[in-house]
Structure 1
């Protein structure tokens, strides 16, 4: 009984934080989405589903939604492949110091403030004249590219930066998952004549199912919420709104144009997208095994 009271006492701050900073904003946003709400006005009328009808007919909204889906699914797919590959390569190192060193190297970009990193990449790596990528392209006989000013390359540039800034988290998680696999399983497979590739695809990947499911869900949610790099790298949403995503669209609609009713409607739609994708992913990623 004492243990239950102690656990409840410890959880009260977490429940309070969840209620005040997560549940209440969601409920408040849902209410505001049915209003013509402007914080600078005293009279904010209830307009029902008008904001949602407006959203469905807004071409800019569809552009932001398309850009968001392209960014999220491209980044998540590449992130998972690269982070899993790096984690597998690092796990092959015999020395604990070597493994720790390389894990630290790939994790360093995750510690850097994303706004500061975006400014550095925009001024050094993606610069049209004298930028690192264009210097490499010129050295290989290619032509310079306007990475941040061309609608065809802006999203690619943001994806490249996001992978650099975010991939370290998943490398650490996958590495922890690989370290948790009993060594006896690999030793038994070696006796049966399995090579490294066979071990990876027949043992490591299946036994990482739980870790993979967790990493996939968390990466999807985090990529949907990306905002800072688009504000820094995609100046004024980029040419032809090629850098406009839902997070930027919601922010500018709410705080620049003060149309918070419409921004709340988009936010609720955005919330439903993330919720549905998460629930589907959890259902597809159920793992029933022990080792």
Structure 2
């Protein structure tokens, strides 16, 4: 190998990665930097006041606004339910579908199909499912299951039911994505590990605890990180199904930021909320990685 070969490899790698880096800069880094700059101004669309640098005033307004803390609380509750429950359900589905049975590819496709549908379409369909009348699909199902004892509920307009209703929709729609990732992790586990465990007399439960879960550690960490980020980005379901109600019971940080920026035209305050939201999600991601400490394989 000549001395020029490593330089050629680095040049080739940079050339191939160039479009990806350009996309990250143009569509992620640059908009975020713009949001940071705007958050220190008084920008408001349609306002006759001149653009002025006001420092941390927008952040002071955010942290003195009870609606922001209610939105943050709703986001936290949503994430604390969705992340473990969706990961556990996806793991169960992946284990169920990781079998050499006929038509298994069809079942995998059916479970993954909700991920492909746009969230706007899914939210509209589930709004119809949650119809408050006795003939609504969810009310009729629960009445049938409880042998007529269930009374019809307005799921999307009752304070105790609105957020759980959105959680159920999100579990159904996003579970297939995690399932596919975990399924790929299951299929990468060497079969000799299970054979060795079986020879040692381990039953299926012990094999799951001492072979499957340790081998899926990195996969599960990735799934939990991605699910946490997506859970804090909750917006579409709230906008379409409840518009933040009832009594701000389903409002989220992303929903509030969009409403303030585009409905109230307070671009600077919306940008400040976006920056705070980014820092919160970044902190949660770092804490998860530190606590779970992803294991890396070395050759």
So if we calculate distance in nm of label points 7 Å out along Cα→Cβ at positions 68 and 220 for every structure here (1, 2), which label has the highest result?
2
Quick check: 24.0, 81 is what I get for Rg and Dmax of the Cα atoms in Å, calculated from one of 1, 2. Which structure matches?
2
Hey, distance in nm of label points 7 Å out along Cα→Cβ at positions 236 and 276 derived from one of 1, 2 reads 2.7; which structure?
2
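Values quoted throughout were computed directly from the atomic coordinates according to the rules given, and no laboratory measurement underlies them. From a predicted model like this one, the values you see are computed outputs, not experimental measurements. Cβ atoms are built from the backbone, for glycine too; each structure is taken alone.
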